[in-house]
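What follows is a group of structures, each given as structure tokens.
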Structure P
């Protein structure tokens, strides 16, 4: 359309708009995509924010964007019409903004002519439809720090699974939602608190914090304890296992037998073959101690690897310094060798200069003694000759002196280089010594932890407490035993993981029964009950109007569990990170330095002082939490940053890109460490495995893949049925859990063998 035609249409359209116009209702919708995408609180190009009428009146570098009552004179109108020396939006802009159409410009001008009225911004209305039962992707997965429980967000529901028993244990529901849902919309993000007693979930414009409640007894009659095994079966077990059986019980299906043995062990046997299935020992406290020692061993292994890498780096640097040192020494020797010769060459040049000067003086005196007006051509020529000889002599002397000075300067430079190199080698020697000392210290700690671990495991075999009563749960997934010291313990019958225990006074006899809530009840002098399934209740809902612009894509508890960080923002507009006090639910901090697009992932540094964030703006940031100051800005991904994760020592940050790469960053020098490739679609999540340098990733190429932070592939769980959205690992790497679009939550062991797959409940 030609400019004059546009003006005619604009005039006509403007005249036709007699209704009162409102900024947020009539103008904001088309400015948002084509103007505000660049002129907002985050970008403010040309120092102009167009998000409110007041800000447009305030204007920017080019003055007010609007003049109330004067639409035709307002900058925003003239720029949209291209009648001034500017074209807005600019061609080929990165925001995808396009020119306003005539009807939109007419509306804009009419609104300004009416006084540029604005109302209170109304939050974008969104009507959430009920989910189809067939649409239930897993977008988020979280695991407790001890590896016991896993939660997954399946559609708008949250399910919890027990890794000790490998069974579904709870569905977390908000009574205000329908059909047992946790949220109105998809569960985008999950995070357990460090102590495992809270679970945060993020969805559309809301965050919910769930708290683990104490199990309440369920009314109903207790089930009879499992019946003891037959005498013949006990004889077979005794003969096969070479044990003395103190107590026994059959599973409900009769396929397994659990025995309490005089060596303190509780053992599960195959009833048909009398072969040992699993030996159960230890307690939750012992398992916790073992896990702590495992972590220490892994952490010290990582520390030694890092320090050895430092030694290798410094030694390579030292080799280069040795070459430079040798060259500096050679230069000093060579230049000191020629210096005397160059110094010796100076006196003859000085003497030649003196002689030439004397000759010049003598000829000049003869010329001066001539009678006035009677020049002597021969003397004049002689004077010219001796003057030229004098100039040559002076230049020769200067050259000789310069050669001496240059040689002396080169010697001084070489000596300075020698000192600098020697000092650097001394610093390197100290650094190598420190690194070797750190290696030795880490080795000492590791050796002690290894010895303590071996001692702890040995202690389990030398327990003096005797299992005087045993029982299966009704589903045979758990085993309980009462010991003669009064303690009651429960294990996972498949995994052997201790689940729970209670202490009590010793009793000579006891019985164990199963309660309706799934717990075990031991009857003796004092009744004890342990092993009930976890129960999660809604502690707090955070959904203040205008607080969250869109989906809450990331939630993370701080290492101390006191603060919850959330990440989200409006697509193509801003990336919002908000911190909440967990105890009160109140917002405690926001940052001025923001992502320019929605935040997709967060992770705290191990010390809790820094927060890593990644967003749709292709950027990963590391920010000092106390000050809100950006510490690092990492660019390198060509698409959304889908995941961020700190290594356990805080020295490395890993980021996942939607372009199909993982990048690791050296947090000491703030530079890229390694770009890891090999994915054909989006890398959707990543997490370091415990205190190691291994990273578990999920991706849209139907794989759960484990790599090291230097790019080595460890293993891959490939050929999965669908796009994988999330993956987590147990701290010791014994279990890998992943979920995706097919709604199945899969669990693999550390070797990549699939152990169990959970469908929707």
Structure Q
């Protein structure tokens, strides 16, 4: 069906976009028109349907090509040599034995890489830092040669923890000092001292969270090939255009001479937002050898040097009246960043989740001699939720109040941080529906025996508005098949399917006639990184606009053939009909008569609504079983209720909830990078020693959505959903464990020995 469009003035305007919890101001193009939004009452057939993943067959039969599957004629293999010390200067490098090995083609040593790649310097800042690389005819040959390179280090003192870095006379991690330039970061509203004074109950707690590793199924990797002065890179990346920019800048190339392709991808979680050492190593060797070169991280390299969620220490004071009304929240947090990282601390959720008039946070960020942090699914909010929600549960206990009632009492009707109205907020409905599905208010059996059950809950908020710039094209081919062209990426989340559904709905086509073509900078219009739960709300509106533009052209052609006007036409299942008549034509018939005339629709993502907070909200309930003699925690079930606006494909969206919950379970129970303080060395760089959840650990999960289309967010009504489910999982599980053992839980992961240490002696 044709959609009425609201004309708009074109041009460029500033708009605000929230990315990974950070607000950016961008100059963006205003589309020439904007369609009427898909509201909750708009009748839709394809959008909202449980459509099977369109790339499922390829993934099952092995035809889906990941970076490790890329093969090129004469392709060579590269391996990165990594530092075996936490801090030092390279005194001597001997590659004689490596060069003599059969199959070795080339070696890059300190000083051999262009300065802008920031590779292979003579100073080592962390264990696992790239210091050299080998290129050989096979991966096995390259690995042998890498082991044969002898490197002598002049050891230097290092800082392995936040306390080490913050201590007087600490060794300098960076020339400018050990604290990030903006540290401390202070945010405040109201008067916390007055809020504390007005409170009837004040509690203070210290919470600790670990370093968590991304542990994506597919490690970082790239394959590079030159053709003259043009470089093609096949890369496992969350941002093909950002990677192209990184490579072009590092190698002093025009953007037009760099092509980045990303076909299929086995997860990223924020660690693959741009080019890395593997990218530059592959490109440099490919140039030197005039042959394609592939460079893939092995699992140890992935765990040691691909980024992480940083550890935190959060000292929280929270205060309330006797009736549960919050009067003050105060946070002091310490965050070790590694040798680099952006200030992605835990504070923001403290300012955004509850309607508290007085909030103050102070975050200190310190560099340490370890691999730098990277954005990690809900960065900052995941860490902060453990502290904030843990403090809320402690406050509820001190008040003698139901933790759910306390949260409902402090529901924020508008954005607490900036006073903006929400585009939509159904958190109260999430509380109600989630509690009912979970049986939160049902009578519970008495705590007896050595295996105890407990229940807990936690809430979340996450900025998910998406935003420009994103572009899309829709091409109707001569046989009426339809291509959706968008320079975005599918991380395994189902972007191909979601974008195809939006296009098919907008143009009135059968879904089987539509395919999405993504992941190539050479032939596709620009889209931003797939991060911050932004893909659907950013690229989706651009796809709908392009599909409507293509439909407009198709209707113009069909109107002449059907002796009517375009405004009298509507489309469904790839057939155009004249409204209120039985006259019509199939898309294929229109295209056949057009011959080689091309219908090519263009669309863009317009500005975000200004002075409006666009967030996803939710709550998760957990039930656990704790063995008091072993400290083993079994998660029995999770109920997750979230508000993410319109859900394009419920099956795919629910799988995002389930995946986030499992990743949050790992954070709560088992995942913790262990860095030896004496050696500055990661002690568990494998999935044998670094424990992530397996299928054997999956509990019963009841994940669902409340509310519906958020027409105020964008004209598709969709918000993002990839990150929100990981945010409340750990605090909900921790609350359930605390309920089971009858004692507070202040640190994760909840390893058996930590649980046993927390169990009261009387139990």
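Can you say which of P, Q returns -10500 when helix-only ellipticity at 222 nm (-39500 (n - 2.57) for each DSSP H run of 4 or more, over all residues; to 500) is computed? Comparing all candidates, it corresponds to P.
Each of the structures P, Q was assessed by FRET efficiency 1/(1 + (r/R0)^6) of positions 503 and 551 (r between Cβ atoms, R0 = 41 Å, to 0.05); the largest value belongs to Q. Here semi-axes √(5λ) of the Cα gyration tensor in Å was derived from just one of the structures P, Q, and that gives 73, 49, 19; the source is P.
For relative contact order in percent (Cα under 8 Å, 6 or more apart), which of P, Q scores largest?
Q
With FRET efficiency 1/(1 + (r/R0)^6) of positions 303 and 391 (r between Cβ atoms, R0 = 25 Å, to 0.05) computed over the structures P, Q, the top value is the one for Q, the highest of the group.
Values quoted throughout were computed directly from the atomic coordinates according to the rules given, and no laboratory measurement underlies them. Computed from a predicted model, the values in this text were never measured in an experiment. Cβ atoms are built from the backbone, for glycine too; each structure is taken alone.
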